[in-house]
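In what follows, structures are represented as structure tokens.
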Structure I
Amino acid sequence: MKRRLGICVEGMTERIFVRDVLTPHLAGFGLWTNTLDLRGNVSLDRLADILPGAVGNFDYLSTLVDFYGFKRRGKHTVDSLETAMVQLVSEHLRHRMLPYVQRYEFEALLFAVPENTVAAIHGSDRELRAMFEVLRSCGDPESINDGLQTSPSHRLLEIFSGRFNKPTHGPAIVAAAGLTAIRARCPRFDAWIARLEALGGQA
């Protein structure tokens with residue numbers, strides 16, 4: 001019997017990724033996955049309205065939201081936001097919660113596969129070099145920061161002169177590259193996927 005996994009997603013990009021990439025993958029681990037779309041309105045106050053009621057509808061509940069777009073996050077870190085989310089639900093249900101906050105944006109994952117990204121957007125060698133330069137300066141995809149004009153999606157928009165479209169290109173590039181390639185370059189993302197795989201007991 002498949003276990004029910006709910007994933008509370010930030011918006012369209014994440015919802016498409018879960019539908020087209022993550023759900024088929026996790027089905028092989030005995031999980032039936034469904035999404036709850038926050039439509040870009042992500043804050044602890046908003047999640048306090050959603051998570052306590054949603055957690056009872058699934059065997060497990062996770063999240064896929066960006067640190068960059070998290071509203072009124074104050075001095076929270078990525079890790080402390082995840083801890084705060086668990087504490088939003090009743091204590092006896094907290095074992096069902098496996099929140100995940102993407103550092104710093106979903107689009108960071110595309111920097112794990114520069115060649116796939118450039119090919120999908122019909123880019124040039126110059127644009128490929130620009131992606132590698134961002135990686136060189138930041139160290140790895142998950143360290144590309146969340147400044148106003150330096151978040152992963154802003155960098156992609158600049159590199160590709162506005163041709164990059166988040167919901168159109170993002171999930172499709174991840175699907176084409178494959179989770180294995182993304183996970184190899186993004187250890188935090190990899191650890192989240194591994195936790196979800198383990199829920200089904202088929203790993």
Structure II
Amino acid sequence: MKLYGVPGWGSAISEAMLTLADIPYQFVNVDGFDQPGPQRELLKKLNPLCQVPTLELENGQIMTETAAIALMVLDRCPDLAPPVGKAERQQFQRLLIWFVANVYPTFTFADYPERWAPTAPGELPKNCIEYRKSLYLWFDSQLKAAPFALGEQLTLLDVYIAVARTWGPRHDWFAANTPNITAIADSVCALPELHKVLKANEII
């Protein structure tokens with residue numbers, strides 16, 4: 001399969017998930033896709049929304065959205081989530097979808113304010129970042145961090161946490177305000193099987 005992405009962007013989450021599940025993939029760097037040019041045209045042929053990650057499966061089908069890719073990974077490697085029937089399974093499902101549904105939009109709005117507030121784009125990024133901080137504070141309160149989000153078992157939720165810590169408001173804020181997120185991200189970054197992919201995405 002081929003994963004279209006940009007180092008350090010949201011595709012880093014899918015890269016790490018595929019790596020943890022030992023699913024072979026080829027990374028296709030489409031840096032510059034957010035501007036007119038050949039990279040954008042390449043990505044747009046696969047994904048009309050022109051977003052990363054975009055994953056082309058072995059059969060040629062296209063998958064987008066990190067949560068959908070996470071579910072595909074779990075079909076192939078169910079050990080990366082708590083077992084069905086356990087209370088931790090419901091918490092895993094809730095927090096995974098909560099993160100994508102709530103945190104992700106703050107990046108969409110803050111990174112492209114001219115799309116959403118064309119007459120006054122200056123205030124939108126600041127407001128989004130402050131709101132994102134409040135989301136992370138709540139999220140942190142839901143995590144165990146011993147050593148992972150749901151306890152001893154490494155899950156795909158932990159991958160989201162490790163990568164997101166490198167995005168705004170960045171390491172120093174997380175270290176000062178979210179001890180659980182910080183501890184979980186540190187645990188994930190210490191996993192030898194993820195060293196290469198996290199280094200390539202400047203997560204470590």
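A short reminder: the numbers here are calculations on the coordinates, not readings from a lab. Everything numeric here is computed off the predicted structure, so don't read it as measured data. Cβ atoms are built from the backbone, for glycine too; each structure is taken alone.
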- prompt: Looking at structures I, II, which one was mean count of other Cβ atoms within 10 Å over residues 90-97 calculated from, given that it came out as 12.6?
  reply: I
- line: If distance in nm of label points 7 Å out along Cα→Cβ at positions 106 and 154 is calculated for I, II, the one returning 2.7 is structure II
field: Source structure (of I, II) for Cα extents along the principal axes in Å, computed value 53, 38, 26
entry: I
field: Parent structure of the calculated result -15000, given that helix-only ellipticity at 222 nm (-39500 (n - 2.57) for each DSSP H run of 4 or more, over all residues; to 500) is the read-out and I, II the choices
entry: II
statement: One of I, II was used to calculate Cα Rg over 2.2 N^0.38 Å, for residues 26-73 alone, yielding 1.14; that structure is II
query: Once FRET efficiency 1/(1 + (r/R0)^6) of positions 34 and 186 (r between Cβ atoms, R0 = 25 Å, to 0.05) is calculated for every structure in I, II, which label goes with the largest value?
result: I
message: Comparing relative contact order in percent (Cα under 8 Å, 6 or more apart) across I, II, which structure shows the greatest value?
response: I
